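Any read-out appearing in this document is the output of simple, stated calculations on the displayed coordinates, not a laboratory observation. For clarity, every value in this text was computed on a predicted model and none was experimentally measured. Cβ atoms are built from the backbone, for glycine too; each structure is taken alone.
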Structure I
Amino acid sequence: MVIERLEQPVVAGSEKPRMTLAARMKQYEAATEINLEPSQPVILRLDGHAFSKFTASFSKPFDERLHKAMVKTCADLLDSYPAATLAYTQSDEITLVFLNGVESFNDRAMKIVTLAAGFCSVHFYSHLITALAESPDPPIKKDIGSLPLPHFDGRIFNVPTVEECLNNVLWRCRGDAVRNSVSAFARSFFSTRELHGKNQEEMIEMVRREKGVVYREAVPRWALEGSIVKKTLVELEAVNKKTGERAIATRTRTMCEDRGITEFSDASLALVKEKHWPWLRKLSEFGHVLTVRKTY
């Protein structure tokens, strides 16, 4: 058995002080420690790891229960990372946008991304179990307990401007979201061999011509473009506890809209920049009011 020295030996002629084992181990750890630039925007992306195997037992081409779990996980992430201005989800990935650093853990990249990936994994699975209990049909092919546990990897990085934040979301929406959507849609009608070599437009036309199904009519909006999750200010009726009078109060809620960001515009920039949706709404005007799952 080799016993590790608690201190490094002193080399003859060297004036370097002894280094304790703890200090030496921390030095190794520090070599991979990267700090984000807190004055620049940050993108945090969480991606389902090997989700194709996990989701193989679910309804094809799209299972709304998976999507609902992703959207609710976005709401939990926005609550846990309050500096984020927007969450965008499509397929098995989530993108969070921060305008001035994450403002957590001294902007230590590894600390933030590992915690976020673990947080995302646990909350997604919890929400999915709830969704399956509430909507058991259509049944999944295997018992959920026999499937591999879903988990996420993550990456985090600075971008130089808010415009690049928008471009990142545009890239995920117009690129991966559309590609994933068309591919899943077409594969529900044709085999991989039959679709080999076909581009997106050709796949869509092939399904329309041979199966009589129109892509944009058959696919739900969230599967076409993904969904935006964001805090918003809403007007609610309230009662003044002192006077008993009814009044309109403004409160913060987490809302979801089943659409992506598909164009570079002032309105799209506002969605990325503003802390809340850029307009005040009544609560009834939103399709999805999300309840945040608190963690303690």
Structure II
Amino acid sequence: MKLLIIRPSALGDTLMLMPSIAQLRGSTKIVLVGRSPGVDIVSPYVNRVIDYEGSGWHRLFLEHPGVDPALLLPQADCAVAFLSDPDGIVKKNFKTALPKISLHFFPPFPPGEANLHAAFYLAQCLKLAGMPLDPDKCLAEADQGALLKGGGQAIQKERIVFHPGSGGKGKNHPPEFWLELIGELTSHFPSPSFSKSIILLGPAEEQLLPFFTKEVGGEGAEIFFAPELEQLQSILNQAPLYVGHDSGITHLAAMLGTPTIALFRMSTVHQWRPLGPAVKVIQSEETSPGLIVKTLEEINSLVSWS
């Protein structure tokens, strides 16, 4: 069986496919069409990845593609597309290009009122398309062990990683909260080797770079701005603890098996909680001293510092 999955989405949304991919590996040849960096991380676990942004895929959304749609599509027995296609144009172009394929379209995300985790929803959709999947088992196995393997050389072991941002401002606690949390956390370790931390900042957090450079750069923390993917995975894989918001990097840390504290403000926990063997989610819309205390308590219950 050769399966074509089309899911052009952000990092965290792409990683929600990993529980299904892990269960299908060995029995199904998988071609994944998506966006970087998600497809780059998933690449070792599928047979082929295709960059949705650089392969002419946008033509499938045109009433008149201008080229034979078959030129864009790899051959497969079954195609599952997680796309918004209200006018049916993409489906029409697919059927024209691959008339014999078993074609299934689903919304990119579960309905807001549905009490479904995003990864469970994707597995459920793939099962409806005929794939040999058990969605409950997919989710359970994702919580029991790391779905991803780290790569690259270690930056430095035993350094806590903080990611004080995400792709949505409404999901973030203010930088002052993170400054206090970093100070509290790094001053209460039994080992001096934990006294320096790493702060990850991506393009979405570029405006925070001057703040953290001024407040902690060179002293309490080392700042990595937009690290290369291999370096990012290495940093997360070697960390004894990761703390972040609801973000793609948080989902990546959790799936690597890194002990992960996820701070959720506006996100729905039952739908987007990170999946991994060592994850704690703290939901609080308010930023308060009590949240610092709660975070420290959850960290102590998650990580053994001895």
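A few notes on this one:
- Calculated for structures I, II, relative contact order in percent (Cα under 8 Å, 6 or more apart) is largest in I.
- Ranked by FRET efficiency 1/(1 + (r/R0)^6) of positions 21 and 45 (r between Cβ atoms, R0 = 35 Å, to 0.05), structures I, II are led by II, which has the greatest value.
- Parent structure of the calculated result 1.46, given that Cα Rg over 2.2 N^0.38 Å, for residues 101-244 alone is the read-out and I, II the choices: I
- Computed over structures I, II, mean count of other Cβ atoms within 10 Å over residues 93-100 reaches its largest value in I.
- Answer label among I, II for the case where helix-only ellipticity at 222 nm (-39500 (n - 2.57) for each DSSP H run of 4 or more, over all residues; to 500), calculated from the coordinates, equals -9000: II
- A value of 136 for volume of the Cα convex hull per residue in Å³, calculated from one of I, II, originates in structure II.
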